[in-house]
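There are structures below to look over.
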Structure P
Amino acid sequence: MKLNLKQYLEILGGFAIVASLIFVALELRQNTQATLSASYQATTDALNEINLVAATDPELIRLFGARPGSFYDLSAEDKVRWGQFLLALTRVRETLYYQQGVGTTAMQSWLREEESLRNNMRSQLNREWWEFAKSIFGFAPEFRDYVDSVVAEYEAANGT
């Protein structure tokens, strides 16, 4: 069978389409990896900034050392101080929760922070802050429900 020029060009065009699809797929994969890397770096930077504040603010250090039992026993200043610290931390966690849901962050990043969230919610002080904060700071409903389930799970397991 002898092919004419038109048939050769159609075959060549088919190869060009396949090659361009492969190129697009490779670019998309590279872009996805870059997005995940940028997301991880941004989260790490935010958590490092929060940790730096916690490590250098004498009043926060005092609160960490005092381990107050109840949010409501704190002075007005300490409620603001502790509340803003937890708010910053919780906003990062809310972002990670969202990002893992849409696939723009590595699951390991979320799981690491989820474990930390569960540990934080063991504290009565932090659970009381959450009850106060969840309705006034505009957290996403799905995230609020998730943290509420973490709190409920802890309280059910510990009879509190």
Structure Q
Amino acid sequence: MPLTSEAPPHSLTALAQEAAAQSSLFRDISDTLPEQLAYFDQDSYTCRFANLRYAEFHGHTSASIVGQHVRDITAGATWTLIEPYIARARAGERVTYRRESPAIDGRIRMVHVSLTPHVDATGHQQGVLVVARDITPRWEAELAARDSEARLRKFA
């Protein structure tokens, strides 16, 4: 039943409480995932949502990162590297890439990133969902295997 101005006030309160409970549940679920999640608005490309893992990786809290432009979140050389991928996602293309990324603690991490355009029911793009996974352990194992193979080839 659609809400009208004739709806009893307690109905609006109940709906607001249900919306808050759903929002809290979504936050709890997203914060337990191993992936970094963020959502950026199509027009302003400011962050509208970030889970705790994404926010902390970029030196923020889940609250402080909201409203920040992606350029300000990533900063400097990182922005220059990822801007072409972002442009493609904002143009409607699903984009996947991996790149080295400096973490807030100064360590270099390898991150696998997926950018997925969010299109509403009318076909208009509303934003871009970012899903990033830290694949550093696998990357380090690959590097170690390559180094070992190179050393073995010297003796062959």
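Read-outs throughout are calculated quantities, based only on the coordinates presented, and are distinct from any laboratory measurement. Note that the structure is a prediction, hence the values are computed from the model and not measured. Cβ atoms are built from the backbone, for glycine too; each structure is taken alone.
Out of P, Q, which structure matches -28500 when helix-only ellipticity at 222 nm (-39500 (n - 2.57) for each DSSP H run of 4 or more, over all residues; to 500) is calculated? Matching structure: P.
Work out which structure the value 3.8 belongs to, where distance in nm of label points 7 Å out along Cα→Cβ at positions 32 and 64 was derived from one of P, Q. Checking each candidate, the match is P.
For relative contact order in percent (Cα under 8 Å, 6 or more apart), the highest value in the series P, Q is held by structure P.
10, 30, 28, 17, 10, 4, 1, 1, 0 is what came out when P(r) over Cα pairs in 10 Å bins from 0, in percent was calculated for one structure; which of P, Q is it? Only one of P, Q returns 10, 30, 28, 17, 10, 4, 1, 1, 0 for P(r) over Cα pairs in 10 Å bins from 0, in percent, namely Q. Across the set P, Q, distance in nm of label points 7 Å out along Cα→Cβ at positions 56 and 104 reaches its highest value in structure P. When FRET efficiency 1/(1 + (r/R0)^6) of positions 96 and 144 (r between Cβ atoms, R0 = 25 Å, to 0.05) is computed across structures P, Q, the figure 0.95 traces back to P. Here the criterion is mean count of other Cβ atoms within 10 Å over residues 88-95, and among P, Q the highest value is seen for P. Looking at distance in nm of label points 7 Å out along Cα→Cβ at positions 72 and 112 over structures P, Q, structure P comes out largest.
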